[in-house]
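Colleague: In structure tokens below, several structures.
Any read-out appearing in this document is the output of simple, stated calculations on the displayed coordinates, not a laboratory observation. This structure is a prediction, so every number in the text was calculated from the model and none was measured. Cβ atoms are built from the backbone, for glycine too; each structure is taken alone.
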Structure 1
Amino acid sequence: MNQTATVQRPVSPRPAASETGDPLLLTPGPLTTSASVKRAMLHDYGSRDHHFIDINRRMLERLVAIVNGQGSHVAVPMQGSGTFVVEAMLGCFVPPDGKLLLCINGAYGKRMAKICDYHRRAHVILEFAENEPVNPQAVATALANDTDITHVAVVHTETTSGILNPLEDIAAVVENAGRGLLIDAMSAFGAIPLDASKIRFDAACASSNKCLEGTPGMGFCIAREEALEKTKGNSPALSLDLYDQWQAMLANGQWRFTPPTHVILAFDQALDEFDLEGGVAGRGGRYRANCEVLVSGMRELGFRTLLPDELQAPNIITFHMPADERFVFEHFYDLMREQGYVIYPGKLTVADSFRMGCIGRLDQEDMHGALAAVRHALETLGISGTVS
């Protein structure tokens, strides 16, 4: 009798899970959140309830404090994903007769260019490769050569690759040239320092999830009050008018339109946990430790990082796709998912790649667990030793 051979799959490590049994998200967002952040959403608040208004006031004050902006900056919330508030920032701070210099080294810089096209904001592009940081000297040259430029926009850390742009040097160049700086700080805010007393910027945007570890659904713009006052009448859309939103909340503490109440309750709890961890220093320290464990472990397995360590932000790591024909990303992804780890495909144009995140409610033990899952996935794919 003929017997059919069976393929013996390696014994999988115990599947990982968050506090609520969900897979761990090694992604740039949405992220794994704490059980206490999730539980905070189990309450219903009216948008005009004075307790809810107090939560909003406290939230906005805490956001300004994260950048040491008390007395000079204000925070304005915006319903929607991070892109909503980036679009609001560009449409409001760049007036119809202004001109924007866009520093691009990834997909999110390109998205800002698309926003400018939609709202007919004049702009020029200074583009760099996805694995190269924005060059401050090139920014200085562009500003010197085009006196019509009124503002400069840059992404602090590009989630496309995980690259950290030299924000402090760029800000100095922009300030010396007398232009306004607009920052997409989405993937950096709360883990990488942004100090308004040291860096002059007109506006910086981030969101309720990412490094602050809340849930998606709300963005916010931290703006220099003097610059925000000048945006009156600039907004190309009613719902994206940061000036009007700011004025409404100053008047009565209320949002102009229905706020994401449950997201805000979760965010209030997330900010408590952020403070308990030690703020930017504590949160950034945990992420850097996660990053070091993940990068060193993946390199031991033969994976190559896109970026050298000095350019790598501690939020998401881009790895080159192995050349081994047995490594098929879709199969690798599924094997990781089976073990309780969700990773991300690459978003590069310069190389085939995939990404693994270090942020959210994750620690070094989770990173070691992810590395064990990678080893198991490689063995299942028939790749022993290291990839190539």
Structure 2
Amino acid sequence: MNSIFALPSHSLKRQNDMQSQLVKNAESFVIDLLKSGLKPEHGYHDLRHTLSVRDATQELGNRYRLADEELELLELAGLFHDTGFTKTYMGHEAVSQQIATEFLEKADFPKEKIAVVNRLIEVTKVGVEPEPLLEKIMKDADFNSNGPTYEEKSAALRKEWEVFTDLKMSDDDWLHNGFNFWENHRFYTGEAQALYGEAKRKTLKSLKKSIEKIKPTEDMLDFAISKSKSAQMMFKTTLRNQIDLTNIADNKANIMLSINSLLITIGIPMVAGNLKEHPSLVYPTSVLLLTCILSIVFATLATRPVKMHGHTDTDAIDKGNSNLFFFGNFFKMNREDYMKGLMRVMQKEETIDKSIVNDLYFLGRTLGNKYHRLRITYQIFMLGMILTVLTFGVIYLTGNY
């Protein structure tokens, strides 16, 4: 699996080369606190993660040319944002804010600045949307791609969840969980996207490939359909929806066939009658004719029935690779062979389940091809009509009409 994490290509530089004494003291305090307060099982939210987030806030802040005062607020928030893990796992952000407040108050840090630091810690919570630039930088810094590989961080986080939340997932579930998270995740700043976006894209690609390698077993199908009413209802609803969508697609294709046929049989002959007096009309007429022909071709392809063999052999039935409930798989079989094949299907629930899955899968593929061709039809028609009008307009404006 490709790594989402890679060391930055350039070294981190602050606008102010000297850290404030407050930040130095805070860094020493946080390092000592995390070293003594975190458990060995904190493999992801450890000191290394905290320092990487702190460095990422400075890297992003420098790219936006923030003032030293703003960089200081981000650095403090980055240092304190996970200190709450030393006391609790769930709801650690609130504890992190308490620790930061106590430390900063003792240092006579202004209350309004403490409030900003606490808000920056708050936005690291899942589901909290950042608004000002500082909050967006903090949110993005928490998902920086510096440090260990994605596999290492993923394994460490999985272990944390098992230990501290008693949440255990199978390998497949964890894989899907990671993919869903990164697919729905977004960076809030352009600089973060530039720095970490490529690594994220590679990780998503790698996770997707791993998911595609997962093949459903017979036990999974048996549980999902035969023993689950929810699964049965979902399959019924999906099949019905796909049939409805097929009817909608056919109606749309018929509309395009009717419109373009009328244009060819009525519209174009009317224009062709004026070609002798206005020869320049041949250009928009040709564009319109070509548009109609191409639209008819693709609309016909969209409604054309798929190729069906009409026969299913015994091996395909035993392996669950065919569906004898679809006429296209048996219309060339004699009644006796069909009855034998159907009895083979009915003998095992697993075979019935696979027939349902096959029906859903191939119907979906057919529907996808149908809508793809239908989309091409509408695009051709739209662009062709626009080009026809533009061509006619150019002829009219140039006085060649």
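Colleague: Consider the structures 1, 2: one of them gives 32.0, 95 for Rg and Dmax of the Cα atoms in Å as calculated from the coordinates. Say which.
Modeller: 2
Colleague: So, one more: So mean count of other Cβ atoms within 10 Å over residues 32-39, computed for just one structure, reads 14.4; which one of 1, 2 is that? Walk me through the numbers before you get to the answer.
Modeller: On the way: 1: 18.4; 2: 14.4.
The correct label is 2.
Colleague: Determine which structure produced the value 3.8 for distance in nm of label points 7 Å out along Cα→Cβ at positions 24 and 64, calculated from the coordinates; the candidates are 1, 2.
Modeller: It traces back to 1.
Colleague: One of 1, 2 was used to compute helix-only ellipticity at 222 nm (-39500 (n - 2.57) for each DSSP H run of 4 or more, over all residues; to 500), and the result was -22500. Which label is that?
Modeller: This figure was derived from 2.
Colleague: Going by FRET efficiency 1/(1 + (r/R0)^6) of positions 160 and 328 (r between Cβ atoms, R0 = 30 Å, to 0.05), which of structures 1, 2 comes out largest?
Modeller: Max of FRET efficiency 1/(1 + (r/R0)^6) of positions 160 and 328 (r between Cβ atoms, R0 = 30 Å, to 0.05): 1.
Colleague: So, one more: Of the structures labelled 1, 2, one was used to calculate semi-axes √(5λ) of the Cα gyration tensor in Å, for residues 112-295 alone, giving 54, 31, 16. Name it. Walk me through the intermediate numbers first.
Modeller: Working: 1: 27, 25, 15; 2: 54, 31, 16.
The structure behind it is 2.
Colleague: I would also like to ask the following. Taking relative contact order in percent (Cα under 8 Å, 6 or more apart) for each of 1, 2, which is largest?
Modeller: 1
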